[in-house]
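Q: In what follows, structures are represented as structure tokens.
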Structure I
């Protein structure tokens, strides 16, 4: 028996004493798929318009060596990250990550332009999620896309949205895993608008046109994502939380909650139970804001822990799709992925290792003392020993061992890319 197994058996006994089955918890955790976002690997540049500038209220900062510049490099980096993460997961693609030698624009993309991604996903047993790209494009005019007063601009983006839906449907059909197609539109104004209603009406009508054709939901489901503000849209964002909550509820769409898209004192964990009562389901973008929507790498902080608890305690896993959304070019990009996914899994594991039903009974009986004492004591329970066993059982490095692999990959692969670029 390995040292990891010995420690697990000890932890297992301690959790069993409070009515928690650690084997059952790990079985549940293994079935949870995290959608790992591709754009951490190349600083949100994509392959549609190499060298293009980021627009649409987002910014990637830093110039850490080894950024992926081709689909094959990006897939190699994703493979490396997945080799260090327990379980089988999904990759979240943006439309601008086309894999084709053909010169194609966003209103012309087709499933064939993503065949390389589908073949790769099949080879590695992965699912694919999707996002239309409503930013970093010449047709992002005057800070507007679908909400633009210019019908030519709106028509371009409507066509892009329709084609994105067909691509997500293709992913689901080919891979046998429902592809979540998430719509985020950065439209807004830098300073105070006079008319907040008209742009929202245009956005609503444009989205209705995009979603007009009914698709097979076994293959794809759509989610709509709000935002508080972005660079260039500090005063007014057309697609606010209220707009998309109303749109999702009335149009039978999933509602996407991004942890960084709300007021700095707001958290998304407290919204999950409310949305669960009324919405079809939820798409999460797990991120970490630092004073604004800066999309920092997900750390094991209080909000991540609360997100995990809310999902598990309320049995929301069947209606919740968990994805990541951050991009940091100041650190090793593969390490960023690994930290983000493993922390998200750890937050879920912590929640799965609670005696949830017993705690709920205490609460109903107004036994708040026992509730407080047990939840406080749980903070000192050896969940890390359970996590390490999960990693070992799934054939990935335990503890800090994975960092050595990332550093070797940086030395032997990532730094050589920079050497080639500098010649």
Structure II
């Protein structure tokens, strides 16, 4: 079993039942969203703090549920990277509760004025942020998404319908129960955060067809899941396919910094979407073998082009497909490039537009890289592992958007809102 097939597992599809289920959930979510849209910041923050407290109080039960999922995942053949995504422990659960509280403390985007103008005829025009409405979130493996998505949805005034993968079913249900208990304590409708109660794969199709009930779908998981959502959805989709991220080590890179960032960007957590998958090294950089050896010493398999493979017998020659592969594992591809021009060309050809970084002490080269790389997140002298909503000060994230419309990069509170125009006049009639 792997991340791309987990959503095809479960009970045989029952199309009529699934459509009825999602229609009912969507109708209830729509009513909850109307109430949330006018809830005060204090009311929403109180509900989130109560939810965080329930996560902590129910920690033992949640970890027991996660242990069941981990056991099933190992028996089902989940990769080590996918098991790492699935695993909860006391620290990760505490971090999840902290993230919910952090969202409660963030500025409320709903009602915030984006800009205001006064027309020559005296009319005042203002754009203000409003919730998207009902957000459907389809995700795999990571049970922390259940808490993050609920918190971000609620604080941004949206009702959310969550559909997690079968590999995390017990964890997701335990976390959702804690969140629902927190909402109940504060009087907000439990329908604001709903978890699809079945792993029947037909429920995913019903979510994707729910025009008029769901305003946007956000998939978070493997390439197979995201591709299916983008192919089949009849409602707008906010998504990214891959995290094929690059770290370019320029000739002017500080050698110690280059080694530290290369190892951290690849090996800190190999299963996250911000992990570096390809390292590009300027042919003029003076110590490429040190980087290769450091990665190998850290337990990483290195696949290199001809120039890199010639440096060490421990490097496996890279194939053509390696440059377009999101490993999500302790594997990295490394290529030697002809300076910044070669790096920009390689990234333009192979990047998934998620996160790309440069290591250099040359400010002009860094600024060119930042300006010319067309990715959602572009970094200078920093690990791509920082591609995370919490690290951006957003409290949590619903995912990294790599498209050009609506939102880009870590999607948090602001990314879950749209805007409307408010026009205030004094009797103006159009001539």
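Q: With semi-axes √(5λ) of the Cα gyration tensor in Å, for residues 114-281 alone derived from the coordinates and found to be 27, 20, 15, which of I, II does the value describe? Don't skip to the answer; put the middle values down first.
A: Values: I: 27, 20, 15; II: 33, 27, 18.
Computed on structure I.
Q: Let me ask something else. Comparing I, II, where is FRET efficiency 1/(1 + (r/R0)^6) of positions 82 and 234 (r between Cβ atoms, R0 = 30 Å, to 0.05) highest?
A: Comparing I, II by FRET efficiency 1/(1 + (r/R0)^6) of positions 82 and 234 (r between Cβ atoms, R0 = 30 Å, to 0.05), the maximum is at II.
Q: For which of I, II does mean count of other Cβ atoms within 10 Å over residues 338-345, calculated from the coordinates, equal 16.9?
A: Working: I: 23.6; II: 16.9.
Matching structure: II.
Q: Identify which of structures I, II gives the largest calculated value of mean count of other Cβ atoms within 10 Å over residues 146-153. Provide the component values of the computation, followed by the final result.
A: Numbers: I: 17.1; II: 28.4.
Result for mean count of other Cβ atoms within 10 Å over residues 146-153 over I, II: largest is II.
Q: From I, II, which structure was Rg/Rh (Cα atoms, Kirkwood Rh) = 1.01 calculated on? Walk me through the intermediate numbers first.
A: Values: I: 0.97; II: 1.01.
Considering all the candidates, the number was obtained from II.
Q: The value 3.7 for distance in nm of label points 7 Å out along Cα→Cβ at positions 306 and 386 was derived from one model only; which of I, II is it?
A: Details: I: 2.2; II: 3.7.
Traced to structure II.
FYI, it's all coordinate maths here, none of it is from the lab. Every value quoted in this text rests on a predicted model; they were computed, and no experiment measured them. Cβ atoms are built from the backbone, for glycine too; each structure is taken alone.
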